[in-house]
Structure I
Amino acid sequence: MKKIYFLAIGAMLPVLMGSCSDSFNAQDAAGEGRLILRPSVSADMKASRAVAGDELQKLSDECIIWVSSNKGLVRKYDGISNVPQDGIWLVGGQYTAEAWAGDSVPASWDARYFKGVEKFDINAGGTTQVNLNCRIANTAVSVKYAEDIDNVLSDYILTVGHSCGKLAFEGKDTRRGYFMMNSRDKDLVFTLTGTRQDGAAYSYEGKIEGAKPSTEYILNVKYEGTDVETGGAYFTIQIDENTIDIEETIEIISAPNIVGYGFNIDEPLYGEAGKMERKSIYIAAASELTSVALSMPTIVGDVNGGEFDMIRAQESVYEQLKSKGISRLRTRDEANNLDNLKISFEPELLNSLADGTYEVNITASITVEQRDGNDNPITVTKSNTAKLTIVITDADVQAEPLATNDPSVWATEATLTGKVMKDGVEAVGFKYREKGAADWIDVDGVVAQGAIAKGAVYNAVLTNLKPGTTYEYVAAAGAFTATNIYEFTTETAAQLPNAGFEDWCTVKESGKDVTMICADVNSLFWDSGNHGSATMNKMVTYAEGSIVNSGSNSVCLQSQFVGIGGLGKFAAGNIFIGKYLATHGTNGVLGWGREFTSRPKALKFYVKYEPAAIDNVAKNAPAEYVKGEMDKGIVYIALLDGSMRQGNSDDLKNSDYNGFPVIVNTKTTTLFDKDGGNVIAYGEHVFTAATDGSGLVEVTIPLEYRSLDIKPMYIMCTASASKGGDYFTGGPSKMYLDDLELVY
């Protein structure tokens, strides 16, 4: 069994020169010492380096790092790349560094959890380096059968788990299962079931006592004799215990990092002509820098056309740049294979620039040796780019440009940001107008922190804007109006297709008629469980013309038992944005979600709900569902980004299911996680009783945004007449829906 240790290098590198001043001779803060924290994540997977690298990046991005003292938490970082590169300054004393990555779930084939803890001391004036390695915290289980077990046992399944979760190894399943032990369960219980040669059922039970984390248990299923005997002694299961160790080290080296000293290099750097101070850029790499290309023709176009390589250029070129006011200082730590470059723009250069905007484009590169998916050595160039924008202006205030698709611009509102460029400015704000309009509209600005003073940042929120419209804006302060005019375009107020459920059609599937919520299959946006219930000639979702808010139809969701006699399953009346992908026996695979980039504030719709008593409760249903109690209905909506997909790992690997952010498999009860990391906004309404009156009532579901700086890629909306329908649980309830509208 091959284990791999992943060390992410580069994203967390310390800048060798320190960061307390714009020089290499930084003075330690009184009573403080510096922590160089190097977090990493180890994994135990058998995979090519290419696959391993992909998983490493995901784990590194999700890793949470804490630094605590005896007084509690003192630092927290989300993602390894956010750990300060030039170190963390802490008051002298005793500390603990902790890190977590992955998913802590009770039982899973692929979700693993990693944890690391290191204690350390900080000495005033000193530097402490801590390597914080997150190692796997799961208990792993795999199964090995005697080669000829099929001669004596068939249809065998070995189920392993505890009170919070179980996994079933069906047949000669070679996968490894991962378990998180809890305070209640100290043991993992396993059961082998199958059919003997004589057709009788067979069962064997046992347990892994005191199951340990970071340990793999191999269940070796063996037997003696040639006939299956009665009783459990015929089969034996030998348990091998192995620590999940790290045997091979692979370094994943990040591209060089480019940062500005005392300023964010991703934002414009403003200054007044003749009053600029030195500005420096730091470039840190976890390997020897092979190239640092600068393009700045508007600044020093008379020297080499403004194109330079600060690593490869001739010394004479550096001397010309130095005479212009651009210097470089390189610090190379060959012992640790670290390389740092500092590029400084001196005041004599910056103060020689006339009012205007100047750009410096930077590309830093390293060359590293890696392995491809076939374990062959390859040479890879890793590069990072940045753009330093310098704005020289004599303006009282300056507006910040809004990027294309800036998340601060919504369908009906936008947030503008400006900066105070001088002292003595008394009032700040903006002027804006619809592009092409004659008159400007004034809006006051609010300083984010402190009073109006040079360097202060202020904002203004524009409201009641038109969706899908381009606006212009400028910064203003009293009688002063800036000359730089910027633009932004509001989001479109997109609506859901066929949201009044007027369009329907019928298609044939396996000789059965299936009612679908679309004019034809090419315009499918909504789908339902009709594809599964049609196998028993029943429709759980259909058009209803007698109860409507507008138009000719609403949609009726009718929960019911689908089967003959006791053979079948309970099916909830439902609709969802997406597509019914496949039927496996009495189970379905559903693709939830469609592409969508607008950001509504709420979902409004008209509904009539008629609950019935729950008469079907599946064995795996949560405790909230009790036979005889009244059913509940639910409507929920979510906006998702493209950072991950939700669903069973095997379903996610099926290329036929691509294009949907969530895959729901009713066999495995792999359901949508509303708290998942890809959920930007979510809202729901649970119907705990019948709606008032005989007709439809209006309901609005506000969307709660968990992230305001990311735009969505997908929208989900699901409605069910039985909230427990995911578990084949509920009663013969009905829900009528009409005229779904996204509110902006």
Structure II
Amino acid sequence: MRMPSFLNWIGKKVAGFFSHSTTQKVLGILLFFSITILIVFSSFSPKQVMLRPDEVAQEDIQSTINAVVVDEKQTEELRRQAADRVQKVYQEDKYALINTIDDINRFFSTIDDILSTESEVEEHLASLEDLIDSTNSRKDEANLQLHSPTLAQYIINARPEDLELIRQAGLSVVQNLLNKPVTDEAMPDIYQQAQAQIDSMGYSRTARDIIKLITVNSVRPNLIYNAEATAEAIQEAMAAVQPVQKNIKAGEIIVRAGERVTEEQISILEQLGIQRTQSYTSTLIGAGVFVLLTFWLLIQFLRRYYKEIFQNDRLMLLIGLIFIIILLLTRFLTMIKISNNAEIDALVGYLAPIAAGSMLIAILLDNRLAHFMTLLMALYVGMLTEGNQLFYAITAFVGGTVGVFQVYRLSQTSDLAKSGLYIALANIVTIVTLSMIGGTSSWNALLVGVLIGAVNGILSAILMIGALPYLESAFSITSMMKLLELSNPNTPLLKRLLLEAPGTYHHSLMVGNLAEASAEAVGANPLLVRVGAYYHDIGKLKRPEYFVENQRGFENPHEKIAPALSALIITSHVKDGLELAREAHLPPVVSDFITQHHGTSLTKYFYSRALEEDRDGNISPDSFRYEGPKPQTKEVALVMLADSVEAAIRSLQEPTDAKIRDMVKKIVKDKLDDGQLESCDLTFKDLDTITESFCTILEGMYHKRIEYPEVIVKEFERRREIHGNTNHQPADQD
């Protein structure tokens, strides 16, 4: 019994976990993340190869783009040649001769020290032999084989004057040798020159050997090799070599089937992006990181600027669905082969219908969000296409942005169809411009690109118009298209309002005109304001004769009933309107105008009458107020103000400009003081703008026409009788 209970507990916990909103959001994001990775990865795997040197190609491999590649092998050979031509860099050793002379002088100074000691001759000979052997360190390099005992014996027997002559001879030889540049590489020649000069001297052979000993072993280079400067010179020479470039045309075969692949061909394929330099695993990881980065950007954007959308699972699903559909369509279109010419076939990248997704997001959600999504989707176009990927991404971004601009404020349904033409035009201009920048190789390719760009615009509009009703219905969204449909006078409710309550109908039209005129100036949606104004009073259809605008005669039914009942009838038009809205399936955003356009205002006329008739003082103003709620948005607040203003101005006996302006200001102030505007985000500046807009329109409607003097009227009558022409009547002037 315990096990089933435990399993039930686990089942409830799991069900609760998956029913949690955050869990559902995470799972949804993971699902779309996985699908997006597969779409991106699928565009990489089939179009790349992994060839090795000396491998036999199984098929022709050709370039899909015009490109300039570097011939790495020839470039490297030119760089090697340039490096070989660089001369070694030497640095002058100013102390070379001085050090050489010091070595010679030190040799003879040592001889003097040996001979000056009071020792046996045998000891002097031994010391001199050691000195000669240690001094002759270059005997192998200079091929200087000397007999040490003979030289030692000569030194002991020589006079000081003879040794001095030998020293001077040695100094003369090294000075002569080091008067010119001498490097390490020149030292073998220097040794030979020194010995040749010494052999030509008129000394005995033993004396010449001593001179050779001191000169050959003391002379040194006066130019020292600078390895660092030489390496720098080699690098500069190699860098100065311009890469050997090759122009590759779209459609050009790089490797033919049956040929052995060379390293040069692999290098070209790598530069064209055809040769895969890494495994599919690393490509998949790279695609995942790219998708993760774009998803993170989108989520952060929504969290910062559109919290209401981010917290709405239904709207997040809508964004993901539009995004995936557009990517799938783009991937499908890039697989279409339109020509055997690779250059023209690659132009199918211009068909990506990004504009369709951009317009759908703009119409269903928000314009600024649509711009951001356009940017992200354009990046994916560059990932999914072949050829000039940057050009395709730029064209997709421009087309999508123009599409958002065109549906920013819809005023009629034909604007949707026109958007396709504007997108097509934007695509054509962009493609031509990019072709001029990139240097399109043929007019034929440019013509095909322009044609595809035009088709893209029309196709995007068709996709958007076709998908819009289904997305609206599936996600219960009231778009501008739906609002345009509701603004049609032929809708059943508006037809009824015109026939059964004509006064209310015309009043609603006037309210719509007033409110719409100032909507955009205060950041409200003009179309939503107009539609809300049309439907805000549909509840009056139930008892139209109880509302003054529909009373054709002089009878007023409110005179026969109690003020409290009159107030109840008047305030009930809100509830009645809400019932009619539900029956007609009006969107909630329109129904809000019905319930909120009076807020919790007081029916002042009937409340005043009730106070006059009240003898016991039991009348409460709450019984004469609307149930509310107060306007929650700018749009509803505009309709509230326009509704009150229009009714009040209509009650004026002689509506002059001054009276109109005073009345508008008074009504706006009364609504503000009554707290009816505290739940919406209208500012005092907005109220000033609304007041000025109302006054301008109403003053134009109720202006007085100029009365013509009687003498002018008679003159026109006389001319009309003479000429029999009614076209000469004076026109009305404002």
Structure III
Amino acid sequence: MKNSRILIGALCSVSMAALATSVAAQAAAAPKVEQVQEVVVTAQKRSENVQTVPISMTALTGAGLANKAVSGLEDLQFAAPSLSVENAGLTQSVNIRGIGLASGSPNAANGVASYLDGVFQPPIVSGGSYYDLADVEVLRGPQGTFVGSNSTGGAIFINSQSPKLQRFEGYATLGGGSYSGFLGQGAINVPLGQTLALRLAVNDESHDSYYTDHGPYHNKAGRLDELGTRLGILWKPTDFYQATFKLENIQRETGGYAYQPVPGTEFGSTNPAGGSIRDLYYNSPAANNERAIQGVLEQKIQLPFDITLKSITGYQNKQIHNLYDLDGTEATSDTEDQFVREKVYTQEFDLLSPTTGKFSWIAGGYYQRNRIDVIISEGAFPTSILDQNKKTTLGVFGQVSYQFTPTILLTTGLRYSDYKVDSSGRVVVGAGIPTFPPAGQQVADLAGHEEDSAVTGKVNIDWTFAPHNLLYAFVARGYKSGGINSATENFVKETVWNYEIGWKSTLWDGHVKTQLDAFYNDYSNFQFDTVNTASGQGAVQNVPTAAIGGVEAQAQAQFDALRLDAAIAYVHSRLGDYSVINQNRLVGVTLLPQCAPGQTAGCTDYSKATVNISGAPNLLSPDVTFNAGVEYAFHLTADYVLTPRLNYAYQSSQQASASLDPFYKIGARNLVSALVSLDHQDWRLQLRATNLLNEKYVSGFSVNGASGNRFYGAPQQFMFVVQRNF
């Protein structure tokens, strides 16, 4: 079956290439052949054609996301090369080119910065469904000038549809499918006079659990009940001022996270034999409730000399309440009650020069304030954790471009980032156990202070060596802030130097567009989770060095009714000399500080669990990612168009644990999705199929000491959808 699926992908790729070549040879005989749609992006603060932006990126419009079966962040990895998204329960670890977030600690920042409507997103409550979007832009490599800190791997920009003046329009979508699936989406744009417009968008989704819990509580872990609403207001009283306000609210319940113990770990062999990946054995309640509200106000003011001032003000309040059966078994009872809340305040100012002359520039400043509250209570061995963090991020940046000749452009950008965090909290164990104090024993003081700063940026040269052919090369530096493990230990910032060349071309009179790049990253102080032997507690630590290199290629083609796209990436990474603790070699051992010479009591000997990871690949970094899609529009009559589409995605295996334990390896996966659409004027009937071959694959892990749990991807699903545009 595995070989057959790989063969499907290869046949899909080869047939697409053959079709493209065949149709291209006949293009001269078909003067009305449609071209590949132009995609406009705003990654560099201005609206630009993606083919003229000297950045390795994937840009998908709202329609493009639907065509590639992308309904949320986890699906995006199957539409953009070099991107991986690991499901870790509380968070989704997003990595690009093997760099991103490889830690579940709230003290560790994102390595791939994610933005919704220009506002930075923390990693919690990031699994919501996409709806009413204008586009999603995935930028690969450090974005040190405009994004600044926490973008060593890249950045993802999610842009929702904005209100439009003097246009009454909208759509309504209703669908139903597998696992009692329900989808209700819609948006309406209402003009109010000549200067004001409103847009209201709604997303209502639900489905039953993919799993059966055989425990006494019959939890419905993995089900979905999600409601999202977004209100947009556009006010443009003059030609010199425009304000856009958006307010979004998300409520999401899943009945708890669905996972199974990892075989070979502490609880990995305690479930009944013969259970499938869709069987759960929880013996305690499970719950997952997520809430998020975001408000963003964008203002644009036209100043003298055609200079634009832009202000983006944002506020977020995200919170999660979870109940876990940590061990996921009937044999033991290891529970956790977890509450996490993060509030974020952001303010950015941008000044943009006109682009009519040889010289252009952008300058700006940034402020961000985060407050994170974590309250955890664990039951089997009573443990309580209180962790509070207050983070402040400041940045000033500028970029200048000079057009030396009509075909050569030099761009230089710099940013200074300053970061501070203050934390307070404690870890207390043993409350109520006779050998411990009545209120428990404090084993860790989480109070501390960390601050760091860095200069990042980019030097880039563009050469348009032929019409619609852009060759670029640059050197860029990225940075990710450090943080606090305890009152006595911090982890340091990580940095990366990126050297890259790329070529973007538009061929055959606009019918084919390609993007090709090669890169090499010199990476320092990679942050990841392991055991700090000085305290016996889990901690974020740093691997001193890593080297990462690779190539990426993308292509899109359209010839009349035929549309094709494909993308492939090869990434090779290698960690430097470092040793970590494999906790699965310490099953049943209480983790205490490292034993001193001659000490045998009140300590732990970690020598037998120490693993050297020199030369190992970066975490969550598949060597190969590939995706392709093909569709053909059959014009049945003048008013009816039938369009079948097939998508294929492949992702090679990746390691999810710094200890390189084979139990935490995510295997390769092959996923196929399909769409069949029938369009008639403003109506669309569509049949959607995801995971068409019902691939059974691991989507991620959560690790808790010597035990761990693994998550699985969604099974095969079908949904029938009716949509009406107006």
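Read-outs throughout are calculated quantities, based only on the coordinates presented, and are distinct from any laboratory measurement. Since the model is a prediction, treat every value here as computed from it, not as a measurement. Cβ atoms are built from the backbone, for glycine too; each structure is taken alone.
Source structure of the calculated read-out (semi-axes √(5λ) of the Cα gyration tensor in Å, 42, 31, 26) within I, II, III: III.
Each of I, II, III could give distance in nm of label points 7 Å out along Cα→Cβ at positions 451 and 611, but the derived value 3.9 comes from III.
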